[in-house]
Structure formats: C-alpha cells, structure tokens
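As structure tokens, here come the structures.
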Structure 1
Amino acid sequence: MTDAILETRGLTKEFKGFVAVNQVNLRVQRGHIHALIGPNGAGKTTCFNLLTKFLEPSAGQILFNGDDITQDKPAHIARRGVIRSFQISAVFPHLTVLENVRVALQRKLGTSFHFWRSERMLDTLNERALSLLREVDLEGYADTLTVELAYGRKRALEIATTLAMEPELMLLDEPTQGMGLEDVDRIRQLIKKVSAGRTILMVEHNMSVVASIADTITVLARGATLAEGPYAEVSKNPAVIEAYMGTANAELKGAH
C-alpha cells in the first residue's frame, strides 16, 4: 500500500454550535488523484479551508508527510508544498499568459518584491515558464493577453501557475465549475496529465470527471465521512445514493 502524503485525524470545525466538519479521517495516498465529493453543504470547502489553514480546526490533527501541521500558518503550509489552486492563481488579466507564469515562478524564487530589478532579469525564467505552458497545452498562447483567453483556458493557466509553485500536493477546488462540455473534457485530460508524479486532492461536482480520473473518492454528508473507496464501489453505496437523491443521484448513476 502506498504511503499517505496527507492525513487528518478527527478533523472537526464548529461555527457557534453548528458542526460543519465532523470527525473527518482523511487519508490521501501519495501519487493518487483523490476526490472529495458530496451534496451541497456537505463540508467539502470547509474541509479544504482547514487543510490550508484558512480556518482553524476546532479539534483534530492534520499531518503532511507524517509531520503534524495543525498549528502551521497558511504561508508555511504552502512552503511545505501544499498548494491550493486559488491561492496563487488569481491571474493578472492584462499580463500575457507567459508573464503570468513568470510571476508565479518569481514567487517561488522569493524575488517577488524586487521591483527595482530590470525586467530582463525575468527572461531567465522564460524557458521554465514555456515548459509549464507546454504541460497545460497553452504554449501557443504565450503572448496572448490573459483577458482574451476563453474561460477553460484561463483555468488551464491557473493550473500552470499552481504548478510553478512546485506543489507536492495540489488542492483543486471545483476545477471544472461553470464550464461547457468541451472545456470540462479539456480540463479533465489536463488534470490526468499533470497528475503524473504528483498527488492531487480535488473537490469536484462533475461526477463524470470524478469517475474517469479519481483513484479514491471520499463522500462527505453533513460534515462527516459517509463512504470512501474507488468510484465503482462508492457509487453503489446505498447511503451515498440516499444522500445524493434527485438530480445528483441521477448524475451519480449516469457517470458509470
């Protein structure tokens, strides 16, 4: 069995008596794509916010590579290699696609605030930036202003800027939200491609995406773990079917 890169033990978050995340024991295996799914209000985003310490847990532990990171600050967790897509992917609309990736690479170098340096200093990052754009199929858009990109390609650029931070664990929050079928398929293939040699934990509503790329799925309902395992097993679980009901349940079945 592969070792766990990320583990939570009894992770709990209460807001004035309301338990949003309740005793969640999550175990993400190194090198896997792990999906966190569940009906609206299940606690998925709260769980992500706890893992990146945008929220403090009320109880429980978070371990990354065996180290207890429960008390770590968000910046320290990012430096450890846990990168959440939106943390560093607020792309700059009036920079080119290449320039956006260079900014993310600069942050990794720790020279973000050296505004007095010549822009030519950044040219040394071009080769790495272009290689990242190749990885997300955006090399042909390197000189395009980001504002001119279609929505799906903007999301691909966000993934490139996330990769620029050299994540050991990538957290993707609803990567295909608001997309048409063509863009969904492009991003699905892209996540599969960039997962090589990396670990990905994703929150995703689109069941066909989850069914086709996730190795393991954790289903949350009312803040607690309802089921965990491969899609084929989880999608047949009576408790999961009951929790989803209606359209989401039809979605769950339709993704086979």
Structure 2
Amino acid sequence: MNASKKKVKVALTIAGTDPSGGAGVAEDLKVFSELGVHGLSVVSTLTVQSSFGMRRSVAVDVDLIAEQLQCLMEDTVPDAAKTGLVLTETLPAVIEFLDKVKFPVVVDTIFTAGSGLQLADQKMLDTYRREVIPRATIITPNIPETETLLDVVITDNRSLEGAARGLLKMGAKSVLIKGGHLEEEEVVDFYMTKAEIRRFVKPRRGFKRAHGTGCTLSSAITAYLARGSSLNDAVASAEAYIDRKLADLIYPGKGAPIINHLS
C-alpha cells in the first residue's frame, strides 16, 4: 500500500433523491462533506418534489440496491451509515445489509413527506417495528412518526419520555425523538438509551417549516459517529450543529427554506 495515500473517514447514506436539493441524498452528502467525512450514497427512492413538498415517490429495484451495496462493500467499509426514505419494496435489501455490518447505523424513520404525502403502508410500518428498528444503532423519528410507530397521541413535551421508553421496548437501542412538531414555545429533542436520558431544548424559531432538517440532523449524527465520536457525543454534537445551521437558511425556491451550506 502506498503510504502517501491519505486516509479519510467514510459515511454511507441509503436514501431518496430530492430534485430541489434540500433533503435526502443531496443534503446528506453536503452535511458529510461539511463535517469532514467522505460520503458514499445508494439511492433507494426516486421522488418528485420541490421546495413546496413531495408529489410522488418510486422505489428503486430491490436487486439494484443490493447490488449497489455489495459493490461498495467490496471496495471500502464505511465508518458509519444512515438510512433515509426506504419504501416497502426495498426494505429487504436494507435489512440484509444491516445484518452484515459491524459499524453504527442511524435510521431516520421517514413515513410521511413534509407536504403530507403518505409514504408508509401497513407492511412497511410492521417491517420497521420488527426488522429495522432492532437493527439500528439509533433511530431519529419526529413526533408524527413516533405516534405512528407506537399508535399513541403525543400532546406535549412531558409525553416524550414515555414515548422514548416505548420505542426502546420495541427493540431500539437508542432513540432521539425530534419535538419540532409540537405546538410549544420550546422545542425539545428527547434522547434516550438504556443508560442515558438527555433533553436538547431550543427556543422555537420564527419560520413555520424548513425543508430537510431531519435529514440534516441524522446525517450529522452519522458523520460524527464516522469520525469516531461515542453515540452520546455524536448526538450532542449533531444537535449543536443543527442549532447553528437553523440560524442560516436560504430560499432557492419559492417554498420552504433549506439549510445553507454555501457559507
């Protein structure tokens, strides 16, 4: 091996496309790069969307996803990985992949688009509960996704601890519930493992919705894990990162703003 070859930390995203560039694979790769990690990507879903939201999603052929993953793993082993929008048809390839890997995997549960488009059918939800969540290092659901997984209604920040415990009982090793959908003055992201509880509290900002912030947070956790941080430190660093980035949004389209990676 050539000793002069520069080694880099590597992170993998398995996620959907976003033609508007604010979420999905596009956002993941921007975050990886900004945090000093080389990004690999496997496209699991093609979408029709803009800054106004998603109109349609189409699953990539499951065999093609498996082939992409196999090809990458023959070349390099990532230091960490994340999953984003993975539809019912393609979950078998992702589950098989998760069974083989030893590095940490962040699962961003995406069941509904920001525009309200339903992406998850009952089979997909059942598969996540039984097969995906127990294989993840950490899951990062928002409030509606947590409610869907647990079949509960979450009305305030006080309900987050009980919800997190419910997800741990489902088989999750660790949970970060994103609290932005609640109608409270403070936004609380609730982090729990079997040994740790932490609340990340932020003031509610003036904008109604920013596009792709869930992807930003989960990919930041992935990047910090790839850099060698412990899970607790990776979550804390990612929370600080997204808090900084939410103070600097741009409007490349006529709809929702996105995270600014240009400065």
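A short reminder: the numbers here are calculations on the coordinates, not readings from a lab. Remember, it's a predicted structure, so these values are computed and weren't measured experimentally. Cβ atoms are built from the backbone, for glycine too; each structure is taken alone.
Overview of results
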item: Structure responsible for 19, with relative contact order in percent (Cα under 8 Å, 6 or more apart) calculated and labels 1, 2 on offer; result: 2
item: Structure responsible for 1.07, with Cα Rg over 2.2 N^0.38 Å, for residues 39-190 alone calculated and labels 1, 2 on offer; result: 2
item: Parent structure of the calculated result 0.95, given that Cα Rg over 2.2 N^0.38 Å is the read-out and 1, 2 the choices; result: 2
item: When FRET efficiency 1/(1 + (r/R0)^6) of positions 15 and 79 (r between Cβ atoms, R0 = 25 Å, to 0.05) is computed for each of 1, 2, the largest belongs to; result: 2
item: Parent structure of the calculated result 25.2, given that mean count of other Cβ atoms within 10 Å over residues 23-30 is the read-out and 1, 2 the choices; result: 2
